[in-house]
Structure P
Amino acid sequence: MDLLRHAQAFVAVADEESFTGGAEACGLPQPVLSRRVAALERKLGGRLLERGPRGARLTPLGRHLLPFSRDLVARGEYLTEAARAYLLDDVRAALPDYADPRSLAELRRQLSAAGVHLVFDEVPPHRRESELAEGRLQLALTPAPIDRAHLRVPLGAATAGRHPRGRRVHLSALRADPGSAQPPPRLLILPEEDVPHVRDLLVQDAYSAGLGRDQVLVGVVTAEALTAVHERGDVLVCAEVEAARHELVFRELVPQVARGYRLRYREDHPSGRVLAEAMPAAVQLVAAALGGQVIDR
């Protein structure tokens, strides 16, 4: 614990570039913080910080060890969070950020009635599985191929207007027009689709339809994607609830593609039994939140 406290003091001073600012950030008297930094320097065998008229500066050793110190502080915070969640029966849940909050409120209400406090967190789809395995999450909606999924979320094409025309958007309609001076629309794939069973199918379909490689953008963050949809007429691949939230026109995408998800939980958590009993209802509520359908097995 001393090493962790000393590392926290060092990181605070480095961030604030001041012992005074570091002490305020840590909520400590400055002499206490200074003693902790000095103890860490003795432990590591060299000076980490130099005092100057304009504050504190990192020494070469300090610059080298600062990333390791940040990692130690972060791991200490993870340890504290994991212990708190376990002892207080908090259930940290990771669901896609486009979920309808009304359905999530009902899910939390039902679990709260069973004595479980549900806390939502935003975790990218590619990290949900690992954070669940490491115990940082207790409930997570993880990407899965449709044949192994609990629920299916159909995807479509969202645009800022009616172009391309029609009730459906065929990928072939996005091909570059040699006679046009306007750049062709791009197909924008969000991080939620940046998993093999969705991304690879979308990319393969796009290339098979004749789209150029510069027309398919993978892992575009939501803010950039929405801006490009309005700015240059790009086509966003998303769920219908996402398009509605951002007031975009949503149409079926041809060929069709869907997200697949599994709702998983930590069986070894104190709330594991309650979560197991709540799974059927929870899957239904999560499907409603995402505009998806439960897959009967």
Structure Q
Amino acid sequence: MNKDKLAAILGEEPVGMSSVGGGCIADSQIISTRSGKKIFLKQGFCNGMFEKEAHGLQELTMPGVIRIPEVIDKGDDYLVLEYIEVGTRKKDFFEDFGHRFAKLHQYSAHKFGFFEDNFIGSTPQKNTASDVEAADWPLFFWNNRLLFQFRLAEKNGYADKQLTSLISKLETRLEDILENSEEPPALLHGDLWSGNYMTDASGNPVLIDPAVYYGHREADLAMTKLFGGFSKNFYDAYNETYPLKPGVEKREPVYLLYHVLNHMNIFGSAYYGQAVQLLKQLI
């Protein structure tokens, strides 16, 4: 984005720019203005990813229970956000985070999915569902999550006989696996791991980089465990605030599988063994 366009968006002249590391998709900078204000700029793609991220961030503000960066402006190839200064976690950070995240999940919709498709990492995520899918969580999750990723795996050359056979067996068992976990569609972050939250200057949790849709909250919690999990205090506080239904541990591999298949499709066959292991747990 050129300096003139940025100045028009901000209403004042940008005078400083520093790159931010840590992301593997966007080119991100902290922009300083002449008055001393700071904003966060993401750019580098022209596929609508940033507009969809903006819509997800705006949706996450709806419950009003956890801090979300304010969207200042968005376009096909850029996203301008409120700059949030990083701070140190307060003593009860994870208890507070778990409580707030449970409150977020109590915000619900009438159907599964979202008004638009978006992205999970760099992979398209299909949220626009048929009326039947939007009312049937196992069907929605199979068609728009697991089967979608499996078709990508076929295109990418990862769907050998073993993976194909295991996926086919899971299709026949999925309804039974998810039986008795029925709940209203919950507002989900969609991609919550340790890299997609931060701590503000007051020590409070902030959610960033979402892949928002309305679905089963167990799917969000499973993703938090993919890379080692959060503090036990997070899960205890969550369950005290919004208790999970019995059997959540047996259903967890279903939701982990979506993200492992996605990682395989993005990063390669190193995730193949983990996908097979999860499938064998389920069938």
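Each reported figure results from applying straightforward, stated rules to the coordinates on display, with no laboratory input. As the structure is a prediction and not an experimental result, all values here were calculated from the model. Cβ atoms are built from the backbone, for glycine too; each structure is taken alone.
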Value 22.5, calculated as Kirkwood radius over Cα pairs in Å from one of P, Q, is from structure P
When distance in nm of label points 7 Å out along Cα→Cβ at positions 62 and 158 is calculated, the result is 3.1; to which of the structures P, Q does this value belong? Q
Note: Cα extents along the principal axes in Å, for residues 182-237 alone at 37, 22, 20, derived from one of structures P, Q, originates from structure Q
If you work out distance in nm of label points 7 Å out along Cα→Cβ at positions 14 and 78 for P, Q, which one comes out largest? P
Taking 4.5 as the value of distance in nm of label points 7 Å out along Cα→Cβ at positions 134 and 254 derived from one of the structures shown (P, Q), identify that structure. P
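Taking 0.45 as the value of FRET efficiency 1/(1 + (r/R0)^6) of positions 118 and 214 (r between Cβ atoms, R0 = 41 Å, to 0.05) derived from one of the structures shown (P, Q), identify that structure. Working shown, then result.
Values: P: 0.45; Q: 1.00.
Structure of origin is P.
Which one of P, Q has percent of Cα pairs over 22 Å apart, for residues 110-269 alone, as calculated from the coordinates, equal to 47?
Values: P: 47; Q: 43.
So the calculation was done on P.
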Kindly point out which one of P, Q the value -15000 was derived from, the read-out being helix-only ellipticity at 222 nm (-39500 (n - 2.57) for each DSSP H run of 4 or more, over all residues; to 500). P
